[in-house]
Structure 1
Amino acid sequence: MNNYRTYLSANASYNLERWLTEPKYAEYKVSIEKMIAHEQWKDLEEAFFKVIEFGTAGRRGTVGPGSNRINRVTIGESTQALCEYMNRFDSSAAEKGIAIACDTRLSSPELSRYAACVCAANGFRTYIFDSFCSTPELSFAVRELGCAGGIVITASHNPSPDNGFKAYWSDGAQLVPPHDKGVLGMADAIAEIHAEPDFEEAVASGKVTIIDNAIDEAYYQAVLAEAVSEYREVTIAYTPLHGAGLTNALPVLERAGFTVITERDQMVPDGHFPTVEGGKSNPEVKAANDRVVALMLAQNADIAISNDPDADRFGVIVRQDDEAISLSGNQSAALGVDFMLRQLKARGKINDKQFIAKTIVTTDFLTEIARSFGVKVVDNLHVGFKWIAEQIELRPDETYLLGAEESFGMCKGDYVRDKDGASAALLLAEAAAEQKSQGKTLYDRLLELYKEYGLFVERLDTMRCEGAEGFAEMQAIMASIRKQAPREINGKTVTAVLDYQSGTRTELATGDTSEIDAIRGNVYVLEFGDTRRRMTIRPSGTEPILKFYNQWHEASTTDPEAEYARVERHLEAMSRHLEGLMLERIKR
């Protein structure tokens, strides 16, 4: 049995030893011993080479036994650690309680109920939704119920085999440092997970309270209150992609008065995501939207909207004559900001206390639009909507209007402290209806904005880095680029580099350095003579991929469609060149 040390790394061997010997992991001992007996060394290495960390949005990964997996131990210890950690900050935390929700993933009901049993056993008043619901509604419930915190069992847009643990503070926002690392540190130190033995008995005894539909109704009204116009004459093809959008975006759009037709097969909540190509229920992936696009074209709908499994993300596709045009997260956000601010201005509701917020990898198009209306932009935020949500608390004398990130996440209003596929869908549906009233589409308006503000072309490329070997590759690539940044990418000169880990910007021609006004993180930026022309490199905090966020700005043109296509080809070539350079370095 001890021969596993011959085949596994030191880290994996250490973690595996703990799982075989410590009582906390006893329920998985037999499964692990079978893996060893069958010499599943690669699977064991990937399951144990590290302890699954708190990334951009909590702990997330493949479901199964192991320290780098999502299971009853990693969920249970995270939950208990969250309870213990909150008690340190608030002596009444247990009385205020914790709210718990889950999405439609296969293991979500079991894991969310187990989390509720852990909360109850640790003395916390425990609330749980009776079925799946959206992540933003959990954020809303934490605030509405006055809870000390919240938990969502979800892997967001990840593939079907994954699940995860999102933790929320009393403000309804996800944990930010030092709280996230504090909870993770306490989780690792927990020797025994305390849990009520039976969920149904815990409910019957009053230790766990089922959240009733009063929260649903309050949430719907809060979202509907964010409407900024009376424009409703538009037909929407909609799909939740087998997820929780059934409980937020769909009822909001219908209650707002829009005509909505649904993709029938994908209305079925199913964690296998059976009708989605590749089983990846992610609006960012065009193939995931194939069915709703077909519905839109067949039924002559004006736009299509989709949500990911926990319905915090949204995608928008526009019917342009007989063609379907998929908007990027950046483009949807730009259209939303433009529409919102034009409506507010028309009503005399713009003032100098308002702000919008975005991350450093989100398009500067938003910045240009907002500033043209005299609205402040907070645009130096690290990747992850939690940093946007934090700004609401940090700026009590200002008014938060909207936050957006390139990864198809947006929220208008502060009724929740996370991105919300419902309020985003409502805003873009209103914008589409406005354009239709003028005989135009959202895509037509986008081209008008390009003429007004210049082209903003963005492209996201990814490099998959699976398992222990891939994790090491990502670390090697980031170390290499920090040691020696490329001076040229596909014929374009790199003029400055920004290292968010050290917090330093360096002008390459002079060597002059300055401090970056942003939170530290594992992000590296190549700049090309203009802050709006950049390539950003970052390991994902939720998936085993290295991300290349690319943005290029050009002056306005009379033919934005043709110019956009040209710049997009140029940006793709640059991105491929950069990826090739990175791969070449790690192969040396």
Structure 2
Amino acid sequence: MKIKKYLNVKMNNILKICFLLGGIAVVVSCKAKQQEEGQTVKKPNVIIVITDDQGYGDLGHTGNSIVKTPTIDNFSAESVNLTNYHVGTTCAPTRAGLLTGRNCNRNGVWHTIMGASMLNKGEVTLANVLEEKGYNTAMFGKWHLGDNHPFLPEDRGFQVAFHHSGGGVGQTPDYWKNDYFDDTYMRNGKPEKKEGYCTDIWFDEAMTFIEDKKEEPFFCYLSLNAPHGPYNVPKEYYDLYKDETSLIEAQKRFYGMITNVDDNFSRLLKKLDDLGIADNTILVFTTDNGTAKGYKTDPKTKEVHGYNANMKGVKGSEYDGGHRVPFIVRWPNGGLTGGKSLDNLVAHVDVLPTFISLIGEQYTSNKTMDGTDVSAYLLGKKPAPKRYLVTDTQRVNWPVKGKNSCVMDDEWRLIKGEELYNIKKDPGQKNNIASEYPEKVAEMNAFYEQWWADVIKETKYSTIELGVEEHEVLTCHDARTVDFYPPWNQQLIRAGKPMKPASFSVNFVEGGKYKFYLRRWPKESGLALGAATNDGVEATSHTEAIIDGNAMSFSKAFLKIGNKVAQVDVDNKETAAVIEMEVPEGKTSLLAYFDMQNGTPSNAFYVDVEKMK
């Protein structure tokens, strides 16, 4: 009996173990299947916060003892820091490279104005790829990659877009009289007024999107315009620095804008924690070029104001101070934590391939990629790739070989093909040692020659599409000027100086009769062609002045599309000179200008285009 009882107990235990193991096998099998089907393992969210004109030295943790950035400094201490990360030297080229993985000279964005800040139609963005992989996508703040079709963010993979126009608040394409406070922005192509300070609004909108999409993977591109000029900030943030005697007045506002960003970044971190999604979110804080206002040397006294992390050059410079910027990334579930610093060469063009790899997906471009997947380097699995990269400052009508170029690897910089610096030994780039290392100079120049030959084959102007919407607006910001800058901000529009006529590259997607409204002031202003304004605003401690608008007086208006020319007499009491024209479908040039009463020609500052039914 005892033996039988023992055998029964033994058999029951064996059955229980088999059942348990079978259950585990079923659970494991189900989990694997769910992972394959994406039912339980959610892909990481991706948030990129990128500021405008904030340099490497404009943060506390990089050595600035004046600026107040406690949140970002703490974030750095719990994240991975790329300390040898490089971008373009100005804002639009950086954003174009970050979103495409391709150098700005390849993708149509080698400038910030002059029709060279519009991302070529054929480019694929990070938002395009993530949307294809099942992500919800949104951008908030500064776009600066084109204000017409097919360049708008909603054309480039962003399902939700809420942004100002142009390269900064108050620039020519932006809604009239925007000044950072209580402004009107574009929501998927429609103007919408918001109460509050713009940086606060961008974060508010981003957090609303994040909360709404928290159950699904999302990509939030929080592309800030601060601390880009005009240097306008709520007074309480200026007051944090008003007694700092080492700073000039503009720097006090600039630093105030940065601290406002820091406070908003704190709100974002709290939101992620409150929603319980912080651990599975790849969160980046970075900037788009060297400092614009955080470092200045008085030309007379040689007194230094601000801090530049001991680098040479600022925004727009080919030296490290123009393009080495912070890149801080945190992803607890992926092991990107701990305050580690990685000092091998990485760049903005690496973001797309790297992030697609981090989320466990693959992407193969049909175009030449300047960036590479450095995810294994970030995760500590492999060394960084050994390679050369190029950044430059063009800011001209068409890219010029060698202009303000920098060829880089982990420790060397070749500037304009002539100056050589070892960054490890000489981070301030004070000692040009090209004569001591002619072989290194030759090697780096050879790479540049090969790289440039490949790049320039792809370089092309972007073409604005007309006829997509019933009403579209061209602004002189995007006219293809050659030897001069157009009036790229509203202060210059207000100044009322004639602009030499310059054409737009356009593509009428549908032929037919169109009506063109040639304007000096934008439509939303309601101002007549010949009007002056007395709505200027005096500067305060924390905001810049806005000038009154000077009058201009016109006699005739001209429109040239391809070889067709039309003209009308101008009534300066009307808001626009209106010209109708039958246009064929296809690519062409569009030139719209006035003759002033004194005979001087001047481009139309704004041209509204309506397709007639």
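Read-outs: derived from the displayed coordinates by stated rules, not from any lab. Bear in mind the structure is a predicted one, so any value in this text is a computation, not a measurement. Cβ atoms are built from the backbone, for glycine too; each structure is taken alone.
Observations
- Of the structures 1, 2, the one that -12500 was derived from, the read-out being helix-only ellipticity at 222 nm (-39500 (n - 2.57) for each DSSP H run of 4 or more, over all residues; to 500): 1
- Mean count of other Cβ atoms within 10 Å over residues 153-160 - structure with the largest value, from 1, 2: 1
- Sorting 1, 2 by distance in nm of label points 7 Å out along Cα→Cβ at positions 193 and 321 from high to low puts 1 first, with the largest value.
- Comparing mean count of other Cβ atoms within 10 Å over residues 481-488 across structures 1, 2, the highest figure is found for 2.
- Sorting 1, 2 by relative contact order in percent (Cα under 8 Å, 6 or more apart) from high to low puts 2 first, with the largest value.
- For -0.21, -0.30, -0.55, -0.87 (log10 I(q)/I(0) by the Debye sum over Cα atoms at q = 0.05, 0.06, 0.08, 0.10 Å⁻¹, calculated) the corresponding structure among 1, 2: 1
- When distance in nm of label points 7 Å out along Cα→Cβ at positions 65 and 161 is computed for each of 1, 2, the largest belongs to: 2
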